[in-house]
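Below: a set of structures, written as structure tokens.
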Structure 1
Amino acid sequence: MKPETCQREDELLDALGRGFVAAELEAHAAECPACGDLRTVAGALLDDRAEAIPAAPVPSAGTMWWRIQVRRRQEAAARARRSLLVGQAASLVVALGLLVFFFGADLVTGLRHLTATLRLNTPVLLALAAWLLAAPVAGWVALRQK
């Protein structure tokens, strides 16, 4: 079953929100079932809102000042952590770039020589790679939980 709609529902809702419904619109809401339902439901919700606003507890000025200060400190700390993270990432990229620039071919040859000398097999290399990937992630998670 398709719900009934009326073209004047938006107009009625705006008038209810302002707190004044014109006599013509009130007469239309009495005749139109869709607008009558809207008037009943929205009127009840707006009445509850009008009763709840004066009853809402307002915190003291001191409490609000303290909350603002705590929030300001937390936001400053988050900005500082982001700046440090960007600096650390940039330093890592520069360090890796310098390693490749100065030891590019020698680095690859040295790693091949190291694996041949140590006789590292695939499971050991996979475990080493997993540890090298997991250690920074574990550190990041530990820092995020503080």
Structure 2
Amino acid sequence: MKALIRISGKVGVDTGVANALYRLRLRKKYACVVLHDSKELEGMIKKVRDFIAFGNIDKETLKELIIKRARLPGDKAIKIDAEKIIEELIKGKSFEDLKIKPFFRLHPPRGGIVSKQHYPKGVLGDNKEDINKLLRRML
């Protein structure tokens, strides 16, 4: 599973890139989505890689993300077991099937970021496994 975090804002974004970000549900700065790998996802990531940070998320970070930031429709906090949600996600269900909002709102990262350079000098682009460190700083 991949975690995608929007780093850049809305100003000066090309229309095609803006549409791709909208379809990925990365509509605001510091929004995060967790998606299953697919060919279509790879194409969209290639198009928006200059505006997002992405990488493979591990189970511990996903559990922490669900516990702290998952919301029900109507912006209500969740009171369900995160382990069950993770098991269902691994089986192939989506957040919509589980009645959970498909995106997470995050804080700006503690310690700051270099938002105009690509990884490893900055956070844009493919962060591989280091996306987990960035997510933990943003929770």
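Derivation of every value follows stated rules applied to the coordinates shown; laboratory data play no part. Everything numeric in this text was worked out from a predicted model, so none of it was measured. Cβ atoms are built from the backbone, for glycine too; each structure is taken alone.
Descriptive notes on the structure:
- Comparing mean projected area of the Cα convex hull in nm² across structures 1, 2, the highest value is found for 1.
- Winner on relative contact order in percent (Cα under 8 Å, 6 or more apart) once structures 1, 2 are ranked, highest first: 2
- Per FRET efficiency 1/(1 + (r/R0)^6) of positions 79 and 111 (r between Cβ atoms, R0 = 30 Å, to 0.05), the highest-valued of structures 1, 2: 2
- Parent structure of the calculated result 8.4, given that distance in nm of label points 7 Å out along Cα→Cβ at positions 39 and 103 is the read-out and 1, 2 the choices: 1
- At a computed -30000 (helix-only ellipticity at 222 nm (-39500 (n - 2.57) for each DSSP H run of 4 or more, over all residues; to 500)), which of 1, 2: 1
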